[in-house]
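Participant: As structure tokens, here come the structures.
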Structure 1
Amino acid sequence: MAKTAQHPVLVIMGVSGSGKSTVAGLVAGKLGWDLAEGDDLHPASNVAKMQAGEPLTDEDRWPWLESIAEWIRAHARDGTPGVITCSALKKVYRDALRGEGVVFVFLQGSKDKISDRLASRHGHFMPPALLESQFDALEAPTEDEDFISLCVSALPSEEAQEIIDRLHLETADAATP
């Protein structure tokens with residue numbers, strides 16, 4: 001279960017279509033923290049593969065995960081708070097990203113709910129046809145990991161506020177007199 005102290009890096013995780021980018025942007029904005037979109041760190045070969053409807057393999061994911069891990073390490077090392085998105089579907093992936101002050105925020109929902117979201121999403125390289133492979137690969141976080149879980153049934157702004165409240169984080173506007 002997640003610690004309640006101020007954390008330098010949140011990893012917003014879940015399958016494609018769970019709302020990672022939207023929620024991460026809202027959280028980072030409310031906190032005044034750095035934000036990185038994990039999808040932007042994918043090598044071009046991964047993007048092309050997903051656009052072609054091919055699921056990524058572990059071999060495909062490791063260079064991408066290393067880029068995300070480096071972003072996390074740099075922020076943790078500098079004491080700079082940040083929010084980054086990453087599907088982080090498997091425990092072994094999260095193990096590569098874990099570190100002091102890193103908290104995973106697991107956005108979870110049913111296949112039907114996520115599928116509906118993906119069907120209405122436009123302009124993203126991840127086609128809805130790959131959702132099944134994401135759920136097949138998904139290993140929910142376990143008690144030995146620093147995480148919180150949220151059901152994706154609320155509005156993104158409510159989900160963002162729940163993350164802030166549950167982790168006892170101070171918003172940027174609360175820090176100013």
Structure 2
Amino acid sequence: MAVQESEEKAEWYVMRDLKRPNAKQPAYKQLGDMRFEVFTPMKWRMAVKQGKRLREKVPFMQDLLFVHDTRGNLDPLVEKMPTLQYRYARGESYRKPMTVPGDEMQRFIHAVSTSDSPKYYLPEEITPEMYRRKIRIVGGSLDGYEGHLLSMRGSKVKRLLVELPNFFSAGVEVNPEYIQFVE
């Protein structure tokens with residue numbers, strides 16, 4: 001059995017956290033404290049604590065997190081924590097957890113981490129009018145990224161639409177001088 005575990009490779013598993021939104025220790029914090037590689041898309045929100053208005057980072061989708069590890073390491077953890085579950089793919093083989101390819105996930109995490117305030121969009125929120133022009137970024141921290149230029153009515157900020165297929169997309173701010181239009 002030890003031979004099988006050594007052959008098992010780490011993947012980005014899509015998981016859900018069933019805790020309430022106001023939980024003191026959500027799963028992404030617990031897993032981070034346990035030294036797991038965890039990614040949860042975060043957004044800024046204004047909150048009132050003890051009568052003071054504060055800006056705090058909260059998850060974009062309360063129950064969504066991505067964990068990078070092997071299935072052998074995650075299964076005992078999922079059994080031990082009743083509020084942590086795998087997300088399963090619909091229509092495919094029975095009880096096959098959803099995963100995201102490592103290179104796509106790393107690309108998405110890098111793009112989101114370069115922006116101070118990425119804007120997240122669910123697949124149904126993106127209309128064809130929002131992403132008309134295909135662009136490539138030349139220079140800067142997103143050098144080599146390709147995608148669509150996100151156009152929003154009234155916005156003066158240029159954003160690159162970076163997708164995590166079947167989950168959501170993020171609009172990250174790019175400097176106009178790095179934008180090269182691709183035909």
Structure 3
Amino acid sequence: MPRVSDKRERLLAAARTLIHRQGFRPTTLADIAKTSGIPLGNIYYYFKTKDDLGAAVIEGRTAEFRDLFDEWDRTLPDPRRRLAAFIDFVEAHREELARHGCPVGSLCQELDKETAPLAKKADGVLQQQVDWAIGQFRTLGRGDAEGLGAYFVAMLQGITLVAHARRDPEMLKRQAVRLRAWLEQA
């Protein structure tokens with residue numbers, strides 16, 4: 001018999017995938033139950049509302065990026081190399097991003113059409129990325145670190161959006177080359 005946390009993790013994994021592919025509002029708890037293999041009624045044991053489940057997915061995304069950034073900060077001595085690692089991360093996921101868009105950017109766009117606490121939570125993941133990038137540019141001694149950090153993340157989001165709109169993972173790859181070249185000059 002699966003442990004309680006296994007079921008919760010299965011629900012989160014299903015929600016994460018479905019929300020990325022379909023969007024938050026179109027994804028139903030029934031969809032999540034079916035994909036996770038957990039009876040619909042049991043979802044409420046782990047999450048009281050769909051927004052609670054959405055918040056847990058967003059918290060997972062926040063933790064994922066925190067862990068990535070911590071790893072890069074710990075293992076890569078050069079801030080430019082850390083920023084390049086972010087580009088590499090996006091490029092490595094180009095097939096999924098071209099097919100379904102950025103899981104963070106898409107969620108922010110969808111939820112920001114509302115004025116809900118969940119939207120603010122999703123925006124926090126994007127802000128986390130901007131803050132991290134600003135820190136990298138500050139470490140490089142750039143006085144314009146805030147603008148550069150925001151520009152860097154906006155470029156990654158824009159590249160992903162256009163690749164998704166065109167369903168063209170190779171476009172994402174080509175634009176990543178350009179972003180790396182810009183980074184070397186920044």
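Participant: Tell me which structure, out of 1, 2, 3, gives -5500 once helix-only ellipticity at 222 nm (-39500 (n - 2.57) for each DSSP H run of 4 or more, over all residues; to 500) is calculated.
Facilitator: Derived from 2, not from the others.
Participant: Let me ask something else about it. So relative contact order in percent (Cα under 8 Å, 6 or more apart), computed for just one structure, reads 41; which one of 1, 2, 3 is that? Please report the intermediate quantities before stating the final value.
Facilitator: Values: 1: 41; 2: 19; 3: 23.
Matching structure: 1.
Participant: A further question on this structure: For distance in nm of label points 7 Å out along Cα→Cβ at positions 44 and 156, which of 1, 2, 3 scores largest?
Facilitator: Going through 1, 2, 3 one by one, distance in nm of label points 7 Å out along Cα→Cβ at positions 44 and 156 is largest in 3.
Participant: Taking distance in nm of label points 7 Å out along Cα→Cβ at positions 76 and 132 from the coordinates of each of 1, 2, 3, which one would give 1.0? Walk me through the numbers before you get to the answer.
Facilitator: Numbers: 1: 3.7; 2: 5.7; 3: 1.0.
Matching structure: 3.
Participant: Comparing structures 1, 2, 3 by Cα Rg over 2.2 N^0.38 Å, for residues 12-107 alone, which one has the largest value?
Facilitator: The maximum falls on structure 3.
Participant: Still on this model: Quick check: 1.8 is what I get for distance in nm of label points 7 Å out along Cα→Cβ at positions 60 and 140, calculated from one of 1, 2, 3. Which structure matches? Numbers along the way, then the final one.
Facilitator: Numbers: 1: 2.6; 2: 1.8; 3: 3.3.
So the calculation was done on 2.
Participant: I've got another one for you. State the single structure among 1, 2, 3 that was used to calculate distance in nm of label points 7 Å out along Cα→Cβ at positions 52 and 116, giving 2.1.
Facilitator: It was calculated from structure 2.
Participant: One of 1, 2, 3 was used to calculate Cα Rg over 2.2 N^0.38 Å, giving 1.11; which? Intermediate results must be reported in sequence, preceding the final value.
Facilitator: Working: 1: 0.98; 2: 1.16; 3: 1.11.
Derived from 3, not from the others.
Coordinate-derived values only; no laboratory data. Here the structure is a predicted model, which is why all the values come from computation and not from measurement. Cβ atoms are built from the backbone, for glycine too; each structure is taken alone.
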